[in-house]
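Next up: the structures, one after another.
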Structure P
Amino acid sequence: MAQIPLLLIQTAFIIALAPLVSGFIRKLKDILRMRRGASIFQPYYNFAKLLKKDEVVSRNSSWIFAAAPVVVLASSVAACLLLPVSGIRVSAGVMGDMLALFFILALGRFFLALAGLDTASAFGGMGSSREMFISSILEPAAFVSLFVLSMNCGSTAAAALAGTQALRASTVVAGAAFFMVVLAETSRIPVDNRETHLELTMVHEAMVLEYSGRPLALIELAGHIKQAVLFVILGWFFFPAAAGFSWRALAFFAGMSVTGLAIALIEISLAKMRLFRVVDFGSFAFFIALLAAVFASMGM
């Protein structure tokens, strides 16, 4: 019970920081493109602006359309509670925590896909089907990568954060596979492109195309939080934090910064791939994760 206030502070910190991560990536992309661009705090301005706007609701929508933004935001916030960033021991096992985290995020994805179908919009249905198609391909790679991480970190969440494990080859390979999963889960190039509204290329944006005002603000905030959660997990593969709060904080910000820079470089260097090429992308990520599991079983 004594850890509950610290857990709530940690969750509030991640929620407050999440839009800044998106603004940081966008600012890096503008700098690399030699553009001035928007402020790094632009996601906060967009959130405040959407809260002041009126909502337009389709006459074909039901309670699912109204409930989806709340469920999506609640699932992202609940996922933050399973991140032992500040050294809190949430439960007994790393793998159990991460599996529960991904199932909670899948609940938000499920309701968002239902909302895309609920308005009887052609774009919404297209985006929902594509979202389920992509997630079904990438999730096996995510689970195998997290399994490798749990094998190398030990059986408890405290051991994973203590940094007693060495940075092994299997962990780095699994991290590469999980990085590919993060690109898909956060709707990044080469899997998706949030900067476009072209009908044939939309995935995530197609599902939220009918939203406006406060519900859209909740969905955007949930997307920022989910991205921050996945970045924190990705940082555990490449930045095993040493014991002590200061070292954990350093590893946290280092992981966020390096991941943001890598995503910015990828998004200005590559183009979005065709939808059916995502199968090859996901299969390659799964193969890398299996290779990491073989390395981990050999003690590498």
Structure Q
Amino acid sequence: MWQRRHLLGLKDLDKKDIELILGQAEYFREIPRRQIKKVPSLRGKTVVNLFFEPSTRTRISFELAAKRLSADVINFSSSASSIQKGESILDTLKNMEAYAVDIFVIRHSFSAASVYLAQRTKACVVNAGDGANEHPTQALLDMFTVKQRLKKLTGLKVVVVGDIAYSRVARSNIWGFSHMGCEVWLCAPPTLLGRDFSALPVRITYDLRKAVKEADVIIMLRLQNERQSEKLIPSLREYRQHFGLNPDILKGARRDAVIMHPGPVNWDVEIASSLKEKIMPSILNQASNGLAVRMAVLYLLKGAAE
């Protein structure tokens, strides 16, 4: 039984919470295959997507998830709002809350934004990515994808490669896969691997060949130039040479290894374009699974919203 009012991150969840979400997602995965692609689970509920950062995949996925559950959906974009006139994010939330909103889906560049707003609203809150903190539904859809492919989530070697210091996806995947009993490895240039990661349940290496050896899951991360305040790598060419996934490096992983990327992919930077045909179906499957996972999260929060 789901008893939480918000989904702010995976750090504070346990294995049973994750299994409950993924089990519910398995049911919702079938909805888009039906002739009528809707269920009445959130009929009469209002979901507001409060996005203070640009987003395509996550925002559309949450919007479609809410609509597939028959909720009323409002999409908020800070670029066309009173935020541009100086209104605070809390005032924005409170004004929206006055419309009897049941669930807020929040994305913000400030790492504690979802927690800050969750403490100040009667509505349920889903963290859709806050700064470099967490992105829980991305990690959940990653785990859901792995479970589909490998039929298990325990005892796996999971490798996260790339711009880890600035990645909320990395943090949520560390907590999520660790809770499920997996061994999580991190691989990145020292400048893209923050000091705080040494205190997390991970193994760290700067050698990509060593990292992917016998790996069951490889999660490649995008270089987030928009979050970097200084030049942290000498050049894209050098980064690609040492930390880019290519066919030769991939030989060291298990033959059935799941390769994923949260998108958008910088081909021939994080992943060689020669692997596109092999990897792209998995990336598209992640997007499809994201819809099911977000439907599951909104559905489970519905009880707290009543």
Structure R
Amino acid sequence: MALEFDTSFDPAHGRAVTVAPDVQRITAANAGPFTFHGTNSYVIGRDTLAVIDPGPDNDAHLDVLLAAIAGRPVSHIFVSHTHRDHSPLAARLKERTGAPLLAEGPHRPARPLRIGQVNPLDASADMDFVPDVVLTDNDLTLGDGWTIRTVLTPGHTVNHAAFALEGTGILFPADHVMAWSTSIVAPPDGAMADYITSLDKLIARDDHLLLPGHGGPVREPRRLMRGLKTHRKMREAAILERIRAGDHTIPQMVAAIYRDTDPRLHGAAGLSVLAHLEDLVARGLVATDGDPAIDGIFEPAS
């Protein structure tokens, strides 16, 4: 199934946009190659509210969030994961509203760091975030006229969670599924096997509207998610093909596979290739000396 992205998105910076009954989206003005037009925060409810992903630590974004809240009580602040474009503002919003922070857990790698390894993604991680309430899969959080189900979706990060607005067919998938681009899966924060498993989990649901962490809504979720899975399988096949053709390092593979990609994204592309290689080595399809690493040498498995 062909993967088609939708980049027709108006972020409406500086104001809240109603995207579903009792759901408002506020997009932070933190546009970039990894954030598209900015991070989407969501305000849910009519009288007593919930907020999903307060966003980056930005005074202007906090002001717009508070304007959308409009003095109404906030009972819960949900955080999908601990990248610095999603979670840092949560602490300040808690100070202003008194609402507890709910998330799967603090930031941590998907696997232990190897001896001498430095996490290249530390700069993007919110290491200060600590939830008040730790969420597990299928937890139901009851609010004033709304109920949110936690759907754990590790892959992009190990602590990534999506949130379903029960009874509406609406899912907030954060960075796991987006209309404008694929999700970055980069070790050691993320893991490709986890990402695919979580994608299958979301495909098995019957949500009809996804409201992601970046970009516009996804109105045909299963079609897009099946396309995302096919894309990952095609990327895996391309990596295997490059190894069989004699490419033994990740930079060689990135130069060939991502030749039409913005060079600013080649570093992330290398980590994505590493994520695939970790999975391929674990499945016995690729060989390498020791553990898979960004500077490793890869060979076809004998």
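Read the figures in this text as sums done on the coordinates, not as results from a lab. Bear in mind the structure is a predicted one, so any value in this text is a computation, not a measurement.
Annotations
- With helix-only ellipticity at 222 nm (-39500 (n - 2.57) for each DSSP H run of 4 or more, over all residues; to 500) derived as -24500, matching label from P, Q, R: P
- For the structures shown (P, Q, R), relative contact order in percent (Cα under 8 Å, 6 or more apart) is largest in P.
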